Structure 1
Amino acid sequence: MKTSGKNFVATLSLLACLPSAALAADQLPDYMKIITVNEGAPTSKDKIAFKNVYALNEAMLPIYEGRLALYKKHLRERIPLIMGLFSGDGGRFILYPPGKDPIEAPPPPPVYKLAKALGHCAMVTYDLAAPYCTTSGTDKSWVGQMKAYRTYVQNAIENIDNLEGVKSEDRELLRDTLKNHVLVFMDKCLEKGSFTYDDLIAYTHGVKPNCAKLIAVASSTQVAHWYSVLDEWKKMLGKDWDKTYALSNSIYVARQNNILFTVLANFLGADAINDRLLMLETTDFTATPEEMMGAFVRIISDRALGQSFFQNYHMMDYELLGTGGRRAIEIEAAKRGLKPILPPLVPFNSKQWPMKIDPKSGTGPCTLEELP
């Protein structure tokens with residue numbers, strides 16, 4: 001039977017006026033029970049209140065993200081920015097000229113990667129053997145992997161003479177490391193069918209001088225290359241160089257002797273550290289330019305916020321709750337009769353190196369050359 005639109009609306013209105021019986025939870029169809037609120041445990045007023053108040057923070061996010069996009073646009077139009085990013089090629093340097101497309105520099109010469117690969121080869125050979133230094137004679141799990149990796153080592157030795165753009169002394173260093181240290185150790189282990197802890201340590205001590213030389217080759221190649229790149233970019237930017245910002249990423253092991261950050265510091269000057277030159281810590285050696293740019297925009301926009309709220313341009317570079325947290329730690333430590341352990345208080349605009357810089361903070365060797 002067909003009904004007109006007017007009759008359909010009238011029917012709905014009539015149904016709405018009819019009394020309806022509320023169904024208890026156990027009377028609902030099964031398909032509804034899995035999506036309805038359990039009436040036996042109503043949400044407390046406290047939880048509802050917390051949710052409604054904390055909704056301020058959730059509602060903030062789209063506003064904040066939208067403004068960051070706007071700040072990024074303004075920063076890209078007005079200031080030069082250099083990113084020095086870690087990579088397996090010896091780093092990535094990207095220049096963002098104001099209002100122009102980014103310029104990425106070429107990586108360091110191939111000898112950087114070759115020297116680093118040989119250093120890693122020497123150390124991974126240790127890793128192949130280390131877990132079995134007390135059981136190598138009975139547990140043969142290491143044999144297959146060592147034989148397989150030995151094939152790569154032999155193949156590399158046979159191709160060293162075909163490398164182009166590598167100095168003769170560097171080529172001999174590569175050959176000596178593989179042939180007279182790595183390969184010799186592997187062949188002794190495989191021929192004997194076992195090895196001892198003393199055998200392993202003799203190998204590591206024997207190859208150590210070559211590892212130091214490989215580090216020198218890689219680092220000198222890397223540093224010289226990036227110095228040349230920054231020389232060129234400094235000339236290109238001219239008077240804008242003095243307002244150029246720079247970023248470098250870092251993980252735990254690269255916080256102190258971070259080559260890319262140090263190169264940038266030598267070009268921008270010590271006064272730029274923690275001001276126009278920033279070290280951003282990450283959880284991996286690599287970080288994308290987009291991730292770095294996002295962090296940079298947040299830092300610079302928060303500085304304007306810090307000046308507006310607290311009359312200090314660099315205050316927001318630090319955890320906002322940090323000052324209150326320090327005082328809370330002192331109070332809780334005093335309650336327990338403990339001496340609080342806290343980082344030193346430094347001015348918000350400190351130009352000190354981002355990580356360990358006090359030579360009196362420890363004792364013992366400080367460089368590879370000082371090791372026994």
Structure 2
Amino acid sequence: MSAPVIASIDPRAGVEGGEIVIAPRQFEPRNWNEISVTFDGVASRPQSASASRVVASVPGGLSGRVNLRIADGAGTSDAIGFEVGARLADSLHPVANPAFDHDNGNIFTTLSGTRGQEVPVSVYKVTSNGESQPFLSDMTNPTGLAFDPDGTLFITSRYDGVVYRVTPFKQAEAFARNLGVATGIAFDSSGAMFVGDRSGTIYRVSEIGEPEVFSTLEPSMAAYHLAFGPDGALFVTGPTASSFDSVYRIDADGNATNYFTGLGRPQGLAFDGDGNLFVIASYRGRRGVFRITPDGTITMEVAGPSLVGICFDDSGNAILAATREIYRVQLGVKPYWPFT
């Protein structure tokens with residue numbers, strides 16, 4: 001008998017707990033105890049295994065490029081590279097996309113809490129070297145975050161339906177009101193603000209903070225997530241009770257169409273510079289980050305069980321928000337930034 005060979009891994013990156021599928025050759029275990037999957041020598045007990053398919057989870061305590069191997073009773077495979085996301089921060093509660101500051105490389109995220117919950121720190125800053133620092137307090141249920149073309153940070157609150165503008169003195173001042181259950185926020189290439197009220201409305205907000213209805217969608221059970229694509233259209237996700245949800249594309253006139261259908265609980269989304277949409281969702285029973293090309297081809301890029309938000313930094317990394325953590329995963333992605 002020959003040692004097994006790893007033919008492929010799907011996907012080639014993941015965060016702790018993410019489920020990956022390994023396709024082996026010459027894999028002939030005689031009993032369950034002979035099977036092993038290791039990441040840089042750290043064992044991950046397979047969830048299922050056959051001669052042509054092994055399913056395993058990414059173990060904790062690792063980051064960066066690691067060597068993945070499988071073994072049966074005949075031997076151990078050669079290593080194949082796998083990218084493990086580095087955990088930058090934990091004990092948080094993001095509910096939407098993190099925000100990346102292109103001016104200094106900092107990442108901003110929230111400790112949103114349950115509805116009406118007051119927490120000591122509402123917004124955290126994660127520096128480029130992974131240090132988590134308190135940034136803002138006294139904001140109830142901070143939700144969506146986005147930078148405008150001038151580098152000013154804006155934050156929605158799903159509690160009071162207000163968009164707050166962060167001053168240079170790290171104070172949050174109300175900028176726009178009466179936005180319902182305000183969740184996702186994004187700016188188009190001209191600097192116009194758009195905010196999603198998860199009860200079913202997308203607002204366009206003027207320079208003086210006056211909202212007007214831009215488009216209407218089916219209400220979301222969680223949050224609307226917004227991102228502009230290179231084509232100038234607004235893309236929106238809003239998970240419902242269905243396991244067959246859509247990513248919506250809304251044109252400049254507010255007309256919404258289904259861009260991609262068949263996702264379970266789609267949430268955070270972001271574009272790369274080639275027009276590929278990266279969206280956090282479940283698809284065919286697997287959860288993580290999926291890439292949808294302009295022609296509608298979908299592939300899994302990062303495995304992760306509890307991801308909710310995504311943005312890209314300037315170094316090819318995906319910044320991923322989970323229900324309690326922030327991860328950084330090197331994907332070699334050229335980000336799309338609408339203000340350049």
Structure 3
Amino acid sequence: MDKRPAGRLQVATMDDATTRLAGALAAALRTPLGGDVRIEDLRRLTGGASRETWAFDAVVADGALRPLILRRDFADKGRPTLASLIGIDDDLDRRGEFALFQTLANAGLPVPHPVAFPDQLEELASCFVMERMEGEGLPQRLLREETYAEARRIMPTHIGTVLAKIHALSPAELPHLPERTPARQIDIVRRMTALGPAPRPVFELGLRWLDERTPAAPPQRLVHGDFRNGNFLVGPEGLRAVLDWEYAHIGDPMEDVAFVCLKPWRFGKVDAEVGGFGPRDLFYRAYEEAGGGPIDPETVRFWEVLANLKWGALCVARAMAHLLGVQRSVEAAAIGRRVAETEHDILELMG
């Protein structure tokens with residue numbers, strides 16, 4: 001643990017809501033941290049379309065400091081959501097996400113360690129607390145700054161090794177997770193696409209292509225569901241942690257293998273197929289050598305087409321959610337313009 005320097009001044013002031021939140025956190029952490037707790041430097045982090053993320057320091061009686069993160073659902077539970085628009089909502093809630101983090105941490109996987117699941121306190125409903133790890137998560141910095149030059153070189157290998165360890169966990173070793181078959185995910189694409197204007201010939205062609213190539217009986221393993229650059233915490237030495245497990249499910253492990261290679265997650269480094277970091281051959285080799293099993297390129301291509309369709313359909317749905325007044329935001333309005341990019345990528349993959 002760190003120690004809070006003596007005489008440190010608190011420069012920032014908190015509004016009433018943040019003050020109440022700090023008080024609730026202090027009460028909730030008293031038992032997990034073994035005594036009275038003082039909350040300092042509580043601030044909401046930017047980003048996050050589906051959850052609130054707060055960073056803060058918990059200082060215990062002897063001055064030891066714990067850097068922590070609060071993950072919390074948005075307070076307005078009555079507002080319509082994208083899930084309600086399409087009639088499907090089986091993402092993990094915060095209790096499920098906390099239980100999964102416990103399992104992953106106990107298995108030695110690189111994730112932040114869970115600290116507390118408050119028991120529905122008024123200010124802390126639908127949330128959990130985990131450790132705050134140091135590292136960089138912003139893809140643009142990771143792919144361009146000299147500090148991460150060595151990390152970029154070894155990241156495909158690190159990603160492959162860690163992903164194989166994730167996929168080594170069988171459903172019997174995990175808390176309850178939703179099952180997402182290819183057919184279910186194709187249905188989600190159709191529902192999201194139906195929110196927007198019709199017709200969408202490229203989407204229909206892609207869906208037909210998928211129907212003809214759906215894997216008959218893929219392995220059923222733990223799938224992260226959003227495994228990509230942007231959900232990695234990285235240091236100069238390489239991968240430190242895998243974040244954001246709210247879309248975790250039981251499914252085909254090749255879904256994750258494909259997802260990290262999608263063109264949108266290369267952030268302009270198009271030729272570096274694995275998250276903008278480097279080549280597939282290093283990633284595939286590390287995955288197989290770490291026990292992830294053989295990679296079938298055609299199965300990966302199936303999941304790349306499906307993932308691109310999901311991303312394109314999500315762009316349609318987010319834009320329509322904005323236009324319909326469900327989730328008003330400039331980001332949602334702008335993201336609809338990216339549908340054309342996904343259509344190009346889908347045609348390229350099917351060609």
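Of structures 1, 2, 3, which gives 16.9 when mean projected area of the Cα convex hull in nm² is computed from the coordinates?
On the way: 1: 38.4; 2: 16.9; 3: 18.7.
The value was obtained from structure 2.
Can you spot which of 1, 2, 3 the value -12000 was calculated from, given it is helix-only ellipticity at 222 nm (-39500 (n - 2.57) for each DSSP H run of 4 or more, over all residues; to 500)? Checking each candidate, the match is 3.
Taking distance in nm of label points 7 Å out along Cα→Cβ at positions 42 and 114 for each of 1, 2, 3, which is largest?
Values: 1: 7.9; 2: 3.2; 3: 2.2.
Largest one: structure 1.
Suppose you compute semi-axes √(5λ) of the Cα gyration tensor in Å, for residues 130-233 alone for every structure in 1, 2, 3: which one lands on 21, 16, 14?
Numbers: 1: 34, 16, 12; 2: 21, 16, 14; 3: 32, 22, 14.
It traces back to 2.
Where a number appears in this text, it was derived from the coordinates with a stated rule and is not lab data. Everything quoted here is computed from the prediction, not taken from an experiment. Cβ atoms are built from the backbone, for glycine too; each structure is taken alone.
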